1. Taking -7500 as the value of helix-only ellipticity at 222 nm (-39500 (n - 2.57) for each DSSP H run of 4 or more, over all residues; to 500) derived from one of the structures shown (P, Q), identify that structure.
2. Quick check: 11.0 is what I get for mean count of other Cβ atoms within 10 Å over residues 84-91, calculated from one of P, Q. Which structure matches?
3. Which of the displayed structures (P, Q) returns the greatest value of distance in nm of label points 7 Å out along Cα→Cβ at positions 36 and 132 on calculation?
4. For structures P, Q, calculate mean count of other Cβ atoms within 10 Å over residues 20-27 and state which one comes out highest.
5. Where is mean count of other Cβ atoms within 10 Å over residues 4-11 largest, in which of P, Q?
6. So if we calculate distance in nm of label points 7 Å out along Cα→Cβ at positions 12 and 60 for every structure here (P, Q), which label has the highest result?
7. Ranked by mean projected area of the Cα convex hull in nm², which of P, Q sits at the highest value?
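Nothing in this text is a laboratory measurement; each read-out follows from the coordinates by a stated rule. Here the structure is a predicted model, which is why all the values come from computation and not from measurement. Cβ atoms are built from the backbone, for glycine too; each structure is taken alone.
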Structure P
Amino acid sequence: MTRISLTVDGARVSDDVEPRMLLVQYLRERLGKTGTVIGCDTSNCGACTVHLNGTSVKSCNVLAVQADGAEVTTIEGLATDRQLHPVQEAFRECHGLQCGFCTPGMIMQSIDLLNTNPQPTEEEIRLGLEGNLCRCTGYHNIVRAVQHASGQAEGANA
């Protein structure tokens with residue numbers, strides 16, 4: 001067992017973990033952060049995307065011990081004072097979800113994209129989300145939601 005300490009959604013946690021435990025397993029099984037979805041265990045789908053020190057990562061591709069000392073934000077940590085994060089709200093308003101399975105990862109990746117490129121083109125949005133798979137929506141409303149969150153007219157007219 002290895003002792004780790006990290007901050008998850010603003011709360012400091014310390015725990016003993018197996019060195020081979022994945023961050024996604026730690027978040028879900030130990031901390032109850034079930035919004036971080038296990039989709040493929042191969043880092044292909046992006047459903048498990050979280051922010052590690054402010055940058056999106058696929059948590060099925062990161063060991064919990066690698067997050068020692070880090071700050072992790074999950075989908076549950078985005079809303080503040082019972083108000084959705086603007087990207088969460090944009091996904092709701094633009095119907096950027098269908099079954100909802102990929103939605104947490106899409107939102108986390110979209111936030112990272114907008115943090116690095118506040119006014120992305122449609123092509124840049126599609127490229128920025130290419131590591132996250134959706135099997136339901138065809139991506140049109142997801143792209144509109146990101147445009148809406150960035151204040152661009154195409155998404156704002158949803």
Structure Q
Amino acid sequence: MTKNKLIRMDNVLLVVDDLKAAIAFFIELGLELEGETAVEGEWVDRIVGLDGVRSDVAVMRTPDGHGRLELDKFHTPQAVRAEPEDAPVNTLGIRRIMFAVTDIEDVVARLRKHGAEIIGGMTRYGDMYRLCYLRGPEGIIVALAEQLGTILNHTET
């Protein structure tokens with residue numbers, strides 16, 4: 001008997017209050033807007049376990065077509081903030097989304113125009129990566145990684 005297997009991760013949902021600002025931020029990062037729609041009705045209520053759901057949804061796609069973010073603005077019921085917007089990186093739950101970039105300095109400069117702030121600082125991981133964490137709209141933490149040359153069978157000791 002063949003065991004069923006996972007096929008892929010389809011998307012990650014981010015609930016936001018300002019959908020247009022979140023879309024602009026992720027477009028500036030380099031994601032593409034795949035589509036927008038409004039959802040409501042019994043099927044939505046049933047799947048998410050809430051009554052009277054009415055929300056706007058935007059799906060953002062990475063340039064390679066493999067990764068997606070679903071941005072969701074709930075009109076009803078109103079979204080609930082479970083933690084402070086500036087929750088630290090070690091707060092339980094999903095903390096950040098990491099993206100590979102080619103020019104980290106340029107990406108950081110462009111995202112700062114959308115209100116992003118670096119958490120801590122920019123750093124290097126050996127000779128392999130330049131890395132940083134940014135806090136964007138809604139307190140979303142985005143990590144950026146710029147590869148510095150070729151990685152060959154590196155193991156940390």
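1. Values: P: -7500; Q: -5000.
It must be structure P, since only it matches.
2. Considering all the candidates, the number was obtained from Q.
3. Working: P: 1.6; Q: 2.9.
Looking at the calculated values, the largest one is Q.
4. Comparing P, Q by mean count of other Cβ atoms within 10 Å over residues 20-27, the maximum is at P.
5. P
6. Comparing P, Q by distance in nm of label points 7 Å out along Cα→Cβ at positions 12 and 60, the maximum is at P.
7. Numbers: P: 8.7; Q: 13.1.
Once mean projected area of the Cα convex hull in nm² is tallied for P, Q, the winner is Q.
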